[in-house]
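Please find the structures below.
All of the numbers you see were taken from the coordinates with simple rules; none came from a lab. Please read all numbers here as calculations on a predicted model, not as lab measurements. Cβ atoms are built from the backbone, for glycine too; each structure is taken alone.
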Structure I
Amino acid sequence: MAGKQLDMFLKPSGRTAIITASGFVLDLGNPDASGLPVEDVAKALAYQPRWCGATRQFYSVAEHSVMVSHLVPLPIAYHALWHDAIEFIQGDWPSPLKVHLGREAINKKLAPIEAALANRFGFDLHVPGVKEADLVAMATEVRDLLPATWMDWGHLPTPAPARIEPVGPEKAYDLFMQRYEEIRHLARPASAAQKSRRNRRH
């Protein structure tokens, strides 16, 4: 029953709420991720493809997240692991699509959900140094995974030395969970509000 919310009076609509792998329901209009299992996020990220599936082999957001967590200094590695957490429900929207649709409007809609995830798992958003590592990972993916194409990648830094070897979704899930266990001690402490909600659930 872990992750399931039992509420006899409030039943979120299937049009405005998302169900996760364990049966947890996340209401997008009133997001509260308290009790959301980390395994649900890890599984979803492991099955979400980077680059809209344009890579030569399947390469997941989970693999990308683990890579970024290794590219930053250890004190911010936990925050780096979670930097794309919203993609467990959103998928990996490419930046050109966000620009086309209106990045500011998209970010405004997603901000409360990202905040709920950050509160649940104890990570910080927009940590200095994480974006730079994210771009290094992106440059490495361009080099190792994407087909050669006539595009200007001038905004990207030098790729990482090690080549990417995609592992598939099941192994990607394992890698994310292993990295989570390794660095979860770096998460920021739960807020008083979180602790209060958690106590009411038990």
Structure II
Amino acid sequence: MDTTLAVGFFGALFAIMNPVTNLPVFLSVTQNLSASDQRIVAIKTSLYCLILGGAFAAVGSQALGLFGITVDHLRVAGGLVVLMIGFNMLNGNESTSHHGTEDEKEEYHTAETVAFYPLAFPILVGPGTITTLILYAHHVEKPAEAIVFAGVFLVVVALLLVTFWNAAWLAERLSGNARVIMSRFMGMILSAIAISMIADGLKALLPGLA
């Protein structure tokens, strides 16, 4: 995995799992917990993200093969999902594919059990994250590339942990405008990456377009 791919992987993953824009969600589902309990939830959420993300990256391509789906099909379909998430971020809306519908939110469990559902899945490791992990894992061919891939993923999860660990402190100091600016900027980056995914998939599936 060359430097350009590594940077693109980090940009896409950070934009989707964005610790800053997901901070209000974390606070809302842990609002009845003490600061120490919030930190326990932050650790559990990060661990679940590592396990889920690692599993999808490791066996995602093989699982697709069972359904006769290639990575190029996923580039187009997944790129459309990521593009919709990016558009929602640009427009200041939540993506129901990651944050759930209103009916689904009513079924969210108590604050003590939110580390896995809905925080780790589907908010942080949802369709967009899964697509990104599988597509970039497809570029890994050497042990050194696997180390770079794992390193980028670990950095993003570490940023999540640090942000959620200091959630209460950050909530008091991070203005709403800062979160909005971050969301809009990441939405633009994510949309551009999604277009690249779709274009690469279409060129492989429809060579005439190239």
Structures I, II, by distance in nm of label points 7 Å out along Cα→Cβ at positions 10 and 186: label with the highest value: I
Among I, II, considering only distance in nm of label points 7 Å out along Cα→Cβ at positions 18 and 66, which has the greatest calculated value? II
With Rg/Rh (Cα atoms, Kirkwood Rh), for residues 50-161 alone computed for every candidate in I, II, 0.99 is reproduced by structure II
So if we calculate distance in nm of label points 7 Å out along Cα→Cβ at positions 82 and 170 for every structure here (I, II), which label has the highest result? I
I, II: which one has helix-only ellipticity at 222 nm (-39500 (n - 2.57) for each DSSP H run of 4 or more, over all residues; to 500), as calculated, at -24500? II
Origin of the value 26, where relative contact order in percent (Cα under 8 Å, 6 or more apart) was derived from one of I, II: I
